[in-house]
Structure 1
Amino acid sequence: MPAERLPNRITTPQFLARKRKGQPIVMVTAYDAPQGRLADAAGVDAILVGDSVGMTTLGYDTTLPVTLEDLLYHTRAVLRGQSARRADACPDGVPTNAERARGARHALIIADMAFGTYGASVTNGVKAGMRLIAEGGAQAVKLEGAGPVVLETIRRLVDIGVPVMGHLGMTPQSIHRFGGFKVQGKTEDAAQTLTDGAVALEQAGAFGIVLEVIPSDLARRVTGSITIPTIGIGAGLECDGQVQVLHDLVGFTDGPAFKHARRYAELGAALLEAIAAYSLDVRERRFPGPENFF
């Protein structure tokens with residue numbers, strides 16, 4: 001049976017076109033094959049393999065312990081999930097590397113660059129970005145801040161063909177400097193510094209910028225100051241798109257939803273209920289049943 005035709009992959013030039021047309025961009029995080037497959041099937045424009053994997057999946061309190069190897073591993077997993085094909089579309093039901101590559105054609109996969117792999121050395125940052133593309137299978141990378149080394153790293157990566165997304169505002173890798181997860185850009189000086197940073201990121205070659213946890217009027221100001229798209233998270237409605245951590249959307253995190261997120265499902269509670277029901281059935285010898293016997 002011939003392989004299914006899948007929609008063409010979203011590209012970075014399409015991000016720019018959507019800003020010009022006023023079409024909102026949808027981005028969500030994913031960290032493994034099932035999440036990548038479901039996000040792609042839902043039709044999101046971009047999947048961010050974020051260093052938030054440290055807090056959602058690996059059990060860390062911050063993103064700082066996440067390594068480049070962690071992000072390579074999870075990016076490959078998301079790509080495999082996004083590339084999933086029907087078993088009858090592949091010889092022996094096992095997709096080859098070529099089949100996987102042809103299958104991954106919708107959401108743009110953006111991988112975070114891990115703390116410590118850039119910022120101190122342009123050379124190290126360029127090497128890390130290249131590895132996420134060549135070994136991880138990402139189509140773009142994201143890094144935080146707008147300091148001189150970061151800007152030069154972006155210029156070098158773009159020069160060799162690696163699309164780069166910036167990230168300003170509440171940048172999680174700077175949590176110790178901020179003293180926690182706090183709203184940024186609240187004073188006029190801070191707002192101007194952030195706006196200038198956005199302009200500098202665009203000039204360095206970034207194709208878009210995540211704006212995290214900043215006042216909505218500042219997000220509107222930054223969005224109007226640059227020609228590349230802004231992707232908000234806790235930055236109001238007037239960014240060119242939105243990104244959310246998948247676990248926050250579906251109730252896979254402990255405690256109440258963050259102010260910047262909206263719960264669309266309570267899958268954590270549903271999973272807890274399902275495991276508890278299974279445990280009870282085993283203890284009461286109701287599972288396995290005749291339909292489960294061989």
Structure 2
Amino acid sequence: MAVSWTEREVPSLVGRRALVTGANSGIGFAAARTLGSAGARVVLACRNGRRGTDAVDRIRRGNPAADVSSIVLDLGSLRGVRAVAESWEGGLDLLVNNAGVMAPPRRELTAEGFELQFGVNHLGHFALTGLLLPALLRTSSPRVVTVSSLAHHRGTAAVVEGNAGPYSAQQAYGNAKLANLLFAFELQRQCERRGLPLVSTAAHPGVAATGLVTDRQGMGGNPIVRMFAPGFLRLFTASATAGARAVLHAATVAAPGSYTGPQRFGETRGPIGPARISPVAEDQELARRMWQLSEDLTGVRYPWPA
């Protein structure tokens with residue numbers, strides 16, 4: 001059921017610390033800006049250092065009191081992910097796993113040789129969350145939000161193959177976003193079994209006017225897409241601010257293990273509420289297999305407290 005909740009209803013986050021990946025533009029930037037306005041200390045994790053700095057400056061111009069900073073994080077390098085996690089000091093109240101790559105026209109690989117969408121969208125965030133788990137559990141009510149997509153409905157049980165085999169840009173993207181959702185749900189179950197206070201939620205923005213489509217690492221690798229997509233997105237899709245509402249709801253007030261998204265026009269836009277989940281995303285055995293595979297591929301074993 002749709003609710004009228006908007007970013008204006010984000011509760012006070014004074015004293016809380018947040019890390020948002022892919023925060024230099026689009027959904028991540030809109031979410032980071034709102035979290036900062038609510039009083040959180042926000043770290044923008046961005047692949048490009050200059051763009052991260054520019055994003056911080058843009059937030060501060062609109063809100064000089066905002067406590068925001070940026071770090072360089074390339075989710076396509078597990079060594080880089082580990083370096084960021086090892087340099088983190090203190091606790092972490094909120095981790096928003098938002099960054100992503102969408103449908104590069106040709107197969108691209110991460111630094112470790114994984115298909116780029118699977119490696120960045122899922123494995124990078126899986127590793128980052130696990131490596132930051134001690135920081136999260138230092139706080140009283142930690143929360144992890146993982147951003148999935150309507151495209152997860154295209155994903156299949158073959159997700160456990162890590163997008164190996166013949167390359168299909170859209171299928172690989174669907175599998176990667178399915179992996180995000182399997183991870184978010186399994187993280188919640190793992191925490192519940194251990195009686196831990198960490199809450200895991202998921203969200204999708206619908207279809208929003210962001211740089212994800214025109215990013216040269218993704219569909220923007222096609223010059224025709226880069227030329228025509230911006231105008232199309234502005235005319236026919238929701239704004240990044242509207243798209244971020246589901247993510248902000250998941251980051252602040254959504255129930256543990258929930259999945260939030262827009263409710264109208266095939267969940268592409270409109271007021272937010274419970275998003276539809278594909279049957280394969282609810283497959284707990286598949287989620288456990290994905291978890292084991294992710295540990296094996298990344299070398300990251302979650303340091304659960306005894």
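Volume of the Cα convex hull per residue in Å³ was computed and gave 154; which structure, 1, 2, did it come from?
Checking each candidate, the match is 1.
Have a look at 1, 2 and say which one yields 3.9 for distance in nm of label points 7 Å out along Cα→Cβ at positions 170 and 194, as calculated. Don't skip to the end; give the middle numbers.
Numbers: 1: 1.0; 2: 3.9.
The correct label is 2.
One of 1, 2 was used to calculate FRET efficiency 1/(1 + (r/R0)^6) of positions 74 and 266 (r between Cβ atoms, R0 = 25 Å, to 0.05), giving 0.55; which? Working shown, then result.
On the way: 1: 0.55; 2: 0.15.
Structure 1 accounts for this read-out.
Ranked by distance in nm of label points 7 Å out along Cα→Cβ at positions 82 and 138, which of 1, 2 sits at the highest value?
2
Kindly point out which one of 1, 2 the value 16 was derived from, the read-out being relative contact order in percent (Cα under 8 Å, 6 or more apart).
The value was obtained from structure 1.
Throughout, read-outs are computed from the coordinates displayed, never taken from laboratory work. Because the structure is a prediction, the values reported are computed rather than measured. Cβ atoms are built from the backbone, for glycine too; each structure is taken alone.
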